[in-house]
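Peer 1: Take a look at the structures below.
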Structure I
Amino acid sequence: MKILSVNIGERKTIQWKKKVLETGIFKYPVETPIFLDFMDVKKDHVIDRKHHGGINQAVYAYGKNHYPYWKNLYPDVDWHHGMFGENLTVDFLEETEIHVGSVYQLGEAILEVTKPRLPCNKLGYKFNDLAILKQFWNSTKCGVYFKILQSGHVTKNDVFSLLEEKSNQATIAEVYGKKRVEKQKN
């Protein structure tokens with residue numbers, strides 16, 4: 001897995017229907033390295049700290065290999081890296097092959113796989129269509145959250161180097177599938 005872009009977002013005020021909301025989901029590529037800290041990515045704005053950021057969700061990665069699937073469903077969206085609110089757009093990320101607890105070196109940082117990203121309304125606002133939430137749930141294209149074990153800078157073209165694989169643990173796709181079932185029961 002190789003980083004195609006590192007992305008950060010500003011605090012943005014949007015209007016959705018008759019509501020005025022603040023969000024940090026609008027992330028865009030930057031040419032300078034970003035710093036992965038223990039709770040979040042420095043200089044990246046996270047508004048909803050209850051559901052984003054923190055120790056087990058310090059950085060979010062999403063696979064560029066998933067973009068064509070979504071572009072087919074949303075051809076009129078202005079596409080760029082960072083579309084899903086990810087800090088790291090990765091060339092190839094396959095949730096069915098990444099295990100919770102696996103550890104990677106990336107640039108100066110060491111990261112541990114923690115959980116899948118669960119879709120929230122902000123994703124729907126970004127795509128101007130809440131239907132994407134159900135579509136997101138019905139795929140395994142959820143992306144990966146990481147915990148930071150060693151903080152440090154990462155940049156475009158850095159490569160994930162597997163330090164410790166936890167193949168005896170569930171994959172991100174398996175965890176995501178269980179979360180989907182739980183959501184359907186509620």
Structure II
Amino acid sequence: MAIKLKKDGEGIVLDKGLNHVALIVKWTEENIDIDIQAIMLKDGKADEDEDFVYYYNLVHPSGAIVHSGDAKKNGQEKISIILKDVPETKNEICLSASIDKAVIRGQHFGKSPSAVIELVDLDNDNQVIATYHPSIDLIGEICARLTIFKREGSRWRYDVVSHGIQGLEEIILDAGLTLQD
């Protein structure tokens with residue numbers, strides 16, 4: 001049975017044997033397009049642009065993170081993570097999401113009450129480990145940091161972050177990267 005995480009700061013320590021997981025964001029509203037991203041960090045900073053994995057950069061150079069690609073119509077995007085392949089020089093993976101054309105359409109996460117983030121064990125029949133519904137915490141927000149993995153010794157911890165941000169540029173700049181033209 002999945003653990004239901006409800007607010008910022010709630011999380012779980014992942015089992016040492018857990019290796020291949022996925023973060024899946026699902027929604028049913030037809031007129032909303034949620035895009036997800038992941039950034040691999042060392043103490044909050046990225047080393048290179050390729051640490052930012054999204055629909056234009058689908059695979060991290062290490063192969064540890066793979067994005068499913070932009071899903072405009074099916075209401076689901078997925079980022080797969082092979083925890084044992086995360087380079088030792090990295091200790092965080094942050095998942096974020098944004099709503100495409102949100103300003104033009106007058107949308108925000110609060111208008112997607114069906115949105116759910118699932119942490120899934122891909123090595124164990126896609127068993128859902130934890131779920132989180134971001135819509136209540138992110139009313140009025142069109143872009144947000146959602147969850148984070150943190151390496152703690154030989155284990156990983158998974159936490160809800162749920163912080164609205166101005167845009168993906170904020171994630172990129174906070175990570176020490178520069179914006180590309």
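No lab work stands behind these numbers, since they all come straight from the coordinates. Computed from a prediction, not measured in an experiment: that's the story for all the values here. Cβ atoms are built from the backbone, for glycine too; each structure is taken alone.
Peer 1: Rg and Dmax of the Cα atoms in Å, for residues 14-69 alone computed as 13.4, 40: which structure among I, II?
Peer 2: II
Peer 1: Which structure, out of I, II, was helix-only ellipticity at 222 nm (-39500 (n - 2.57) for each DSSP H run of 4 or more, over all residues; to 500) calculated from, if the result is -5000?
Peer 2: Derived from the structure labelled I.
Peer 1: Separate question: If FRET efficiency 1/(1 + (r/R0)^6) of positions 78 and 166 (r between Cβ atoms, R0 = 30 Å, to 0.05) computes to 0.20, which of I, II did it come from?
Peer 2: Answer by label: I.
Peer 1: For distance in nm of label points 7 Å out along Cα→Cβ at positions 6 and 86, the calculated result is 2.7, so let me know which of I, II that is. Each step should come with its number before you reach the end.
Peer 2: Values: I: 1.6; II: 2.7.
That value comes from structure II.
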